[in-house]
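> Heads up, there are several structures right after this.
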Structure P
Amino acid sequence: MREELHYRIALTFLPLVGDVAAKKLLEIFGSATAIFQARRRELESVAGIGAVKAAAIKNFRDFYRVEAEARFLQRHHIRPVFFTDEDYPARLKHCYDSPVLLYYKGKGSLQPEKVLGIVGTRRPTAYGSDICREFIQAFAPHGITIVSGMAYGIDITAHQAAIGNGLPTIGVLAHGLNRLYPAAHARIAAQMLETGGLLSDFSSGAELNRQNFPRRNRIVAGLCDALLVVESGSTGGSLITADIAGSYNRDVLAIPGRVGDSCSAGCLDLVKQNKAALVTSPEDVLRMLDWRPAAPAAKPVVQSRLFHSLAPSQQGILDILSAHPQLDIDELQYHSGIARSAMAAELMQLEMLGLVRALPGHTYQLIST
């Protein structure tokens, strides 16, 4: 009998059924298993599916490939993260074309409090590389997770600088986790696994081709709170990522360069077209995002110690509120990944325990002792 994991993988192997359609089917049927077990007529009745996609589901027979992928994941300790899983990145979940299935290897969290995407040209100037490192060094006290695409140039400089300054960093790959491109970054990738990780929506059998990179870029854009473009030519993947980030309502920030410098043309165009805010210092980034230094790890939530029966989700809410003077329910949902209906119930319970105070406008704050 096949497991739910096999059907989840199979869902990503279906011809003609992409991530948007797959998530629509999940809304109706609740699980990948139920999708494959549904009758053709039931599938056809789902808006946007129709006869052709329903036939692709009912005619799928490539389970040998699916089972090989499942064995690969187990053998290499790769975690499959499905769209309906609690640990699916909350930021990415709100993007309409987010992947239905992610593959993750690493010890770092996919739900960090602060995430900055950093992208740029594959052929940076010395100025661009230096300023990338200087910004990340200044971010060290703030507990920011750095996300980039593992490419040559600014991407790998950002990953290296994050490691050097004790910050978690996540590399998003344009291929499966059975390889690393470029191979020259293998040592850095191994270091990243300790506090961050490697993430992809490609299976191990996927071919590496040019079309993979925009697909990778949407994950970089969706994972972050804001995207920083360090250096970019007038065309290229960094500008594609910036456009996607803007479409996801992420803050896009650009470091300016010298007028007439080809490596600065893209950043200057982003600012000129009002697609990005101009930043000239790390403090500009921190101020725009209202990011303060991370609280010391040993600092406890004093009053919550009295209640040993708190659920992990409730403790998570308290931890989030301990780092902010007050947050509304939408912000709490965003930081925690908890569904709004469940969040309301958790907050009511925490109010009854005397740990949280409700304020006007569905805003909440921690009650400290």
Structure Q
Amino acid sequence: MHSKSEKIAVIGAGSWGTALAMVLADNGHEVRLWSHNEIQVTEINSFHTNKKYLPEIILPESIIGYASLQDALNEVKTIILAVPTKAIREVIGTIQAVQQSPLTIVHVSKGIEPDTLLRISEIIKQEMPNELLKDVVVLSGPSHAEEVSLHYLTTVTVSSENMEAAEEVQDLFLNQNFRVYTNPDIIGVEIGGALKNIIALAAGITDGLGYGDNTKAALITRGLAEIARLGTKMGANPLTFSGLTGIGDLIVTCTSVHSRNWRAGNLLGKGQTLGDVLENMGMVVEGVRTTKAGYQLAEKYQVSMPITMALYNVLFNGVNAKDAVDILMARGKTNEMDDLTDILGERISEE
């Protein structure tokens, strides 16, 4: 089932990078887990644990921690880039300074850069010289690191402009617990993965305010319509949003206590300030930056995104969370089918 053993560097030893390193190690690959934190690297190598991020887990001994990026990349052809969106430019800059031969970069972060409004694959291409970049592949889908590290059954999607590269990455990761699908729609896969964090923050807020399952179902459904409207305008295939990286990722992120975005929203709904929430979480909450990018994208593409707008006002304009929900519910009446025909009409008119 597995491809032959390869040397693979995982750049970023947070919970997701570590969990994916475990999948690769289970498949017999030589895994190098890089962190800029030397104490963390020592812990990985001495105790085979990464307690800050996956407190209960013992790591396979075949995962070796590296503090030197140059050593981690030696003789490596494929890297897994598992750093927060805001760190991507800096890390790619460091990689290209020490890398000699072309790399396939598999990015597993979910975000969009505010202001430039670039997807992560676009940022990588902008920062990495052509001669050092073989392919960019994105791996995304409904997958909590905590559950992957416990070998719970998980399905994800890989996408690339070069589907052969996507299939090679599919082979690296695929095993009986971790099922990997391919999808040629890299725009849709990246947009769905990034924007669902906005809806997860909103879902956390409604839970924090004490609303129930009806509210959450409404948010997930209307949130998906919002994501698909924007994604289709940006060139995605609308069918992608009914798949793993669309509705699948949305469900898992909006309904699970493992979700950082849900947890952050929940604390906001309970009345904490954004500054306090981010300080207390101690982990990156991608949805906050993505809400800013989503708001800017809605304006750029002239797409109606009421949930994103409401959340933007809560996070950045000091609007009270309860008031924002009330404003959402009091909007003018619309026909649910108008949305769907808008999305499909966009697609048909292009074809």
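Laboratory data are not the source of any read-out in this text; all were calculated from the coordinates shown. Because the structure is predicted, anything quoted here is derived from the model rather than measured. Cβ atoms are built from the backbone, for glycine too; each structure is taken alone.
> P, Q: which one has mean count of other Cβ atoms within 10 Å over residues 133-140, as calculated, at 24.0?
Traced to structure Q.
> Assign the value -15500, calculated as helix-only ellipticity at 222 nm (-39500 (n - 2.57) for each DSSP H run of 4 or more, over all residues; to 500), to the correct structure from P, Q.
So the calculation was done on Q.
> With Cα extents along the principal axes in Å coming out at 58, 57, 39, pick the structure among P, Q it was computed from.
Label of the originating structure: P.
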